[in-house]
1. Using mean count of other Cβ atoms within 10 Å over residues 273-280, single out the structure from P, Q with the greatest value.
2. Taking distance in nm of label points 7 Å out along Cα→Cβ at positions 233 and 249 as the criterion, which structure among P, Q has the greatest value?
3. Identify the structure, out of P, Q, from whose coordinates relative contact order in percent (Cα under 8 Å, 6 or more apart) was calculated to give 15.
4. Compare distance in nm of label points 7 Å out along Cα→Cβ at positions 41 and 305 across structures P, Q and report the one with the greatest value.
5. Which of the displayed structures (P, Q) returns the greatest value of distance in nm of label points 7 Å out along Cα→Cβ at positions 9 and 145 on calculation?
6. Among the shown structures P, Q, from which was the value 0.55 of FRET efficiency 1/(1 + (r/R0)^6) of positions 49 and 329 (r between Cβ atoms, R0 = 41 Å, to 0.05) calculated?
7. Identify the structure, out of P, Q, from whose coordinates helix-only ellipticity at 222 nm (-39500 (n - 2.57) for each DSSP H run of 4 or more, over all residues; to 500) was calculated to give -12000.
Structure P
Amino acid sequence: MKKIMFTGGGTAGHVTPNIALIDALKDEYEICYVGSYSGIEKELIEKKGIEYHGISSGKLRRYFDLKNFSDIFRVLKGIREAKKLVRTIKPDIVFSKGGFVSVPVVIAAKRYKVPVISHESDMTPGLANKLAQPFATKVCTNFPETVKYLKGKGVHTGTPIRAELFKGDRKKGLELCGFVGIKPVLLVVGGSTGAAALNNALHESLDTLLKTFNIIHLCGKGKADESYNGKTGYVQFEYINEEMADIFAAADIVLSRAGANAICELLALKKPNVLVPLPASASRGDQILNAESFEKQGYSVVLNEEDITPEKLVETVNNTYRDREKYIKAMSESSASDATGAICDMIREYTK
């Protein structure tokens, strides 16, 4: 049986597309995963029973920071560790979802002439994927506009979506939250590491929104505020994994950040949504581009963080829910390809 080495980490968004591919390929390939020593990828992958290897990981920042100097040595250590793993395991192919932990693995694969397929979710390549691009054989993209940045290596495929997300049970999701199903459900997703501004905006609007909706709030690890636990019709979770399909099934409308993987899941599940992208001051602006693209295609409504007031948030959510059939229709007519199938076919091609 041929071997495939997956890599990617730092956020759940760098792991869940890998999990979708792992589930699709587990009967055809011996699978292992390389991530950081203790990142979120370690927890998610080990729960799947996949062989996991941790390596040293550093982050190269776009701004001056003394940590840049120490992180260089962590990256160099990670390259040495990755080379040893590639040399020992002898994978037939490497698939990289990105994040800085993936860079040493891609470099090591190139050193031993192992083909590398990487994936870029955002409109413009992130720094980690820019560093890894020269060592990749092909780069899969989520948006067709991204291909032009990839010097002939880009292939528009879309983002792999976990198959289990399509198997959610609305009744189970409502029961998990203690809801009886009388009111529509608003799902608020702050991101895998939380989103303080979005969480605060929700809390300021909570009493008004609860008049219309039951609310499920994924607030991020360490971001739960116990003072809101007594609110009827409101439930908060720091993080959801196994029950996420049921939570999605229970949701009638979603308020979310605009990470590429997250919005592709909303598109695949045809969930009307309001997107609050991370502002350019807190990111490289990729979520703004992602959200604008989805709004232009009629899939989403965009509410910029700097424009949020309690009144504006309530108005936008209510209007989007009122017009939900319009957004569901647009998403149903999307010509998005079968990303999981397309990428699996590419992997098979390069491991013949």
Structure Q
Amino acid sequence: MSNTQLKKTALNEVHRKQGGKMVDFGGWDMPVQYPAGTIAEHLAIRTGAGMFDVSHMGEIAIKGPQALDLVQHLTCNDASKLADQQIQYTGLMTPNGCFVDDILVHRFAADHYFLCVNASNSDKDFDWIKSNAANFDAEVTNLSANYSQLAIQGPRALEVMQPLTDVDLSAIKYYWFTTGHVDGVPAIIARTGYTGEDGVEIYFDPSESERLWNKIIEAGQPQGLIPCGLASRNTLRLEAKMALYGHEIDDTTTVLEADLAWCCKLAKGDFIGRDRLVQQKETGLTRKLIGFEVADKGIARDGYPAFIGDQQVGHVTSGSPAPFLKKNIGLAYLPIEHTAIGTKFEIDVRGRRLAAEVVPTPFYKRSRQ
């Protein structure tokens, strides 16, 4: 796709002015890193604060008397457990128990849900939801063009943001949200993120993007906040073992294989893909997602084949140096009999076999006060 055809967020020119290295990310022209570099950005978020433009993400509203029924039909988690202003991670399901996408469901009210979906999937997700909504008294609206989204992440993120908002951020629990103002701009303020750190994600009118971005950069200087690109977002989520669509999860991987059984509530009643998942649970998994560390010198990148003896048994779904942990780590699907902690296997790195070992995940877990 040529540069002229790439979608652009409202901050595209700002990223370019501030030295962002731009790449094609799922059809969007996005900053992969800034002049500080990926490792500096990663460490800023682990130790202080950083900010991402995630305005490429999609937003879909489901409203109406049967809004909850539709959400329950589409997703594997139990949305009936949500209170107003609570958020849930869940899978948007295919009939074979796999992922159309992984999404966040925000409950505004019993008849109003707000979905945050992955950038490259937003049109596909909207079409899927619409195609399954015919028998429900609920209206589905694609709101993606109505919002910019910024993610302010890190142990000092709330300290950066509190002076800019009329909302008590410390009162918002993890995976809850509220509405308020950020520097006078009406916003949805959610205590969520994709980094394994504390922080907030804010949704607001795109016309305010440049002003808010610059205001937060300025306000965050004492806390060491810097702008961050998609490369550090990827290494941060990998350390925290957060799945990435198209890597750990897609329409060929089931929720149970992806080690996401915690967000799959089979007891809630019928939903798309439930029968397949019940069957898979009864017959047992043949493969499962594991985390590994590379014991040898070398990096196991995405797509590299995994071997037990002479037999290829899988491939790396995500692999990278972990800047904070100072290890080479990754995720891979392995046959179920080779998924126990401590299992040794090998990864082929351009013809050279590297020793790897299955380790507990997440690789990184923040300390909570």
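Just so you know, all these numbers are worked out from the coordinates, no wet-lab data involved. Source: prediction; values computed, not measured. Cβ atoms are built from the backbone, for glycine too; each structure is taken alone.
1. Working: P: 22.0; Q: 17.4.
Across P, Q, mean count of other Cβ atoms within 10 Å over residues 273-280 peaks for P.
2. Details: P: 2.4; Q: 1.6.
By distance in nm of label points 7 Å out along Cα→Cβ at positions 233 and 249, the leading structure of P, Q is P.
3. Source structure: P.
4. Details: P: 2.5; Q: 3.3.
Sorting by distance in nm of label points 7 Å out along Cα→Cβ at positions 41 and 305 in descending order puts Q first.
5. Numbers: P: 3.3; Q: 1.9.
Evaluating distance in nm of label points 7 Å out along Cα→Cβ at positions 9 and 145 on every structure, the highest lands on P.
6. Details: P: 0.55; Q: 0.95.
Structure P accounts for this read-out.
7. Values: P: -12000; Q: -5500.
The read-out comes from structure P.
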